[in-house]
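Dropping the structures in below, format is structure tokens.
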Structure 1
Amino acid sequence: MSIPSGRGPGAGGDPFGGEYRRLRAGQAVTSEVQQAIRRQVDELALRKTDAGLRRRLNTAVQDRWIRSRGTQLAVRRKDRGEDAIVISGELLLTTRTWEDPVARAYVTRRGLSPAPVGCADLESRLVRVVTSGPTTPEHLEDTVAELRARGFAASLTHITPLSPVMKTSSAVAAPAAETFPDYVKASTGDGSGARVAVVDTGIDAVIRGDGWLTEVPRQPVDDTATDVNDVNIDPLDNDPADGLLDLSAGHGTFVSGIVVQVAPGVDLSVYRALSAGGTGSEIEVACKLIAAVRDGAQLVNLSLGTQTQFDQPSLAIAAALEVVREIEKERGEDVLIVAAAGNFGDTVPTWPAAFRRVVAVGSLTADLRPSVFSSRGWWVDCATVGEGILSPYVAGEQSPDFTNEPATFGPDSFARWSGTSFAAPQIVGAVARLMHERGLDARAAYIELLALGRPLPDFGQAFSILPGV
């Protein structure tokens, strides 16, 4: 389907003339589902005002890192925005900072020494320094502050949780939607030829019986695997292994399902940078971003991010973007990176979304008003509906630790979920579709999409793509 210009379909923030709403028109939304989505939205917004809730979520992240990785995390208070979660006992420096004799001498006097970064593509760009003995978070934070005051690039090592999308209530069960072949038959969207990568919690190992996401490559652990980090399977239940779905289990699967709803013909790959508990270091995310681009991705979806101490850009992601730029030059093709703006409900930048070369996507209500939980501000480029989005989910039982009304999901489940995580992949799918329909590269297709949006203060260009609740 070609997109008309001017008034009518394709104008005023409706780039595809309501096509996706018509595809879902026969699926009634019950009052119970509407109420459940309202609870999701309310709980997401509650993070901003409920200090007790933030403490519980931060404690959950810390406990899981100790249990699964043996690594201590620290929560650092901020003057504005949410607390920053960092890895205890280490800092990140740029190589330029480390090579400066003044900076190196200062860092050494503070009891820090180099350690492997853990990502081959970043070893020549970043220096990870760790303490040789006990230290305090305040000691490290003071070290960073002093280095920054002297003009050196340094930061705490931030955890990149699904903190903008971490919830006290998880996905809401929804009636089974149509099979993927039936959906494709009814849709005029395509996206064929576009290579999309989703960097997230991984993909469900189970091949669905309804055709959804069956073509996504799975990379499970086997006897020949040399690096468990190459696995892209979402374990669903290991954080803790208690027979229940983990906090962010199925997140990568859900996000992937959104991409293919908008552009069913995309060549989709999934990379696991976060545990099912929804956390990973900024280094892990940066490394998987590079891997996705090196493998040929033209579009990368990052439904993750965090606010940082001092509100500074992530050094690891910044280094990864340098590598991406080099790959683009070698390939002669730009890569479009799209990230969730975050669910912090304020204007404090979320990284990686706030990088200039990353497309930051906020969330809107079903009638294209700002979601109360969505991050916003000058750095947000566009927004679309992020409340009550329908997508394929995973089988399992929710934990009562994360929701007051745990649900059980069977095979070939669908669910509804809310957050900026589920707005970003709609933009990725829309760009992929325009790439196919207009024969454009990713950056040019994104520019075409922006021209079809409706300006919304603090949210860039607003779009109606998938219907929400």
Structure 2
Amino acid sequence: MEKQKLTRKQLLLVTSLIFGMFFGAGNLIFPVQLGQLAGHNWLLAVLGFLLTGALMPFLAMLAVSMTNSKSVYDLAAPVAPWFGTVVLVAIHFTIGPLSGTPRTAATAFAMGVSPFVAPQYQQGMMLIFSAVFFGLAYLLTVKQAGLTKWVGKYLNPLFLIVLGVILVLALILPMGNFNQAVSVTYQQNAGFQGILDGYNTMDGLALLALAVSVVYAVRGMGFHGQAVSKVLAKAGFLSIVLESLLYVALVLLGVSSLGQFKPAENGGAAFSQIVTHYMGNFGVLITGVIVTLAVFTTAMGLFVSFAQDLNRVFPKVSYLWWLRVIAFGSFVTANAGLTNIVKWTVPVLMLLYPYALALIALSLLSPWIKQSPTIYRVVMGFVTPPAFLDAFANSPIAGWKPIAELVASYHQYLPLAADGFGWLLPALLGGLVGITWQRAQQVQLLKDSEGMADQALD
């Protein structure tokens, strides 16, 4: 008999699993940096940040549950089966072995190990560290059922405890007040700038891929059908509330730190300064522990979702072999260095994110548009040009004269394009065109059926 009643313990476990799978190093350091840059304009900035840094991942989770999807493929398949396959492979390889998972180990090494290693030994230690890091991630995800146990019960709570200690110290012994200087970028339109900073976390993209692992975990508890969607909605909402509270606390931590420090060059450096202020030289080690725990849980989630989804689309290649692909691929890419990884993946992310956000919106509208292939195809067609232009604008060929002129015109004439949101209005226009086209098709089909009926009567 199916178990359909959700207990409080199960709800908290799934909530912890969701939170631990996407709250990584970026989610830890971006809010601190935002606080340092926003100064006394922090409230508008954090509200904007929460829209894209917290609400968008929740909407991605709802999109998966509302369409009863098992992977990114199901979300994109209404366009065409080949499109679903291309989107799934592109997203998983981008947030997997080509960028996302290598960046987890590279970030952990840069913040937790590199400060203790002499320059001449950096590369060798990175090889060892990344091998151990991805080796452990592989071993802990060989059995799919083990994900809930390790992430939900052990790693995630440990990370929250260590982070909580630092936040409590900051509350008891504040470094300064919240009336601090504002950087140039936040002096006007702080809320809009906060939206853009939240966009940089890329959690909406990651959640489309990670949600499948949560679905499997919920099913493993005995839930099926619509009950899975309800559990995901409840647990996802609680996870986003927890994440939002942490975001606000970290932003305020960054604002108050201006009482002791100048704005750091990045959020990682800012967070290290803050921890060192409260815990002395030992703080560097604590920072490394926090970041490593955060990114390791994210890496595990990416490992499992990568192997599950690609095994489903390409069943002749086993889950275990796909797991080996992401483990070895991540190890190789990680040793290219964090700076290089971030640099060459920016144009890829700028290309993929408009598609991901459009798919989330269409999935949330599925009760009304019924995943209509016509609407999906038109919207994706309208999104494609600005998505590629955004990728060109952030690519190494952006300085090539034909590309530079094309991008300049794009930024000048299309609203929001210069801010990275040029795809938004075309997507809305595509939705209107798609709905109109679909209704015209329905009317024509009705007329054709009535004509056939009249002929039969004659």
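Any read-out appearing in this document is the output of simple, stated calculations on the displayed coordinates, not a laboratory observation. Note that the structure is a prediction, hence the values are computed from the model and not measured. Cβ atoms are built from the backbone, for glycine too; each structure is taken alone.
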Note to self: Suppose mean projected area of the Cα convex hull in nm² works out to 21.2; of 1, 2, which structure was it derived from?
What the structure shows: 1
Notebook entry, point to check: Out of 1, 2, which one gives 45 for percent of Cα pairs over 27 Å apart, for residues 88-303 alone as computed from the coordinates?
Noted result: 1
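For which of 1, 2 does helix-only ellipticity at 222 nm (-39500 (n - 2.57) for each DSSP H run of 4 or more, over all residues; to 500), calculated from the coordinates, equal -9000?
So the calculation was done on 1.
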Check: Given a computed value of 4.0 for distance in nm of label points 7 Å out along Cα→Cβ at positions 32 and 400, which structure among 1, 2 does it belong to?
Finding: 2
Check: When P(r) over Cα pairs in 5 Å bins from 0, in percent, for residues 176-383 alone is calculated, the result is 1, 7, 14, 18, 19, 18, 13, 7, 2, 0, 0; to which of the structures 1, 2 does this value belong?
Finding: 1
Next item on the list: Assuming 15.4 is mean count of other Cβ atoms within 10 Å over residues 128-135 as calculated from a single structure, say which of 1, 2 it is.
Entry: 1
Next item on the list: Figure out for me which of the structures 1, 2 the number 12.9 belongs to, where mean count of other Cβ atoms within 10 Å over residues 120-127 was derived from the coordinates.
Entry: 2
Margin query: With relative contact order in percent (Cα under 8 Å, 6 or more apart) as the yardstick, tell me which of 1, 2 scores highest.
Written below: 2
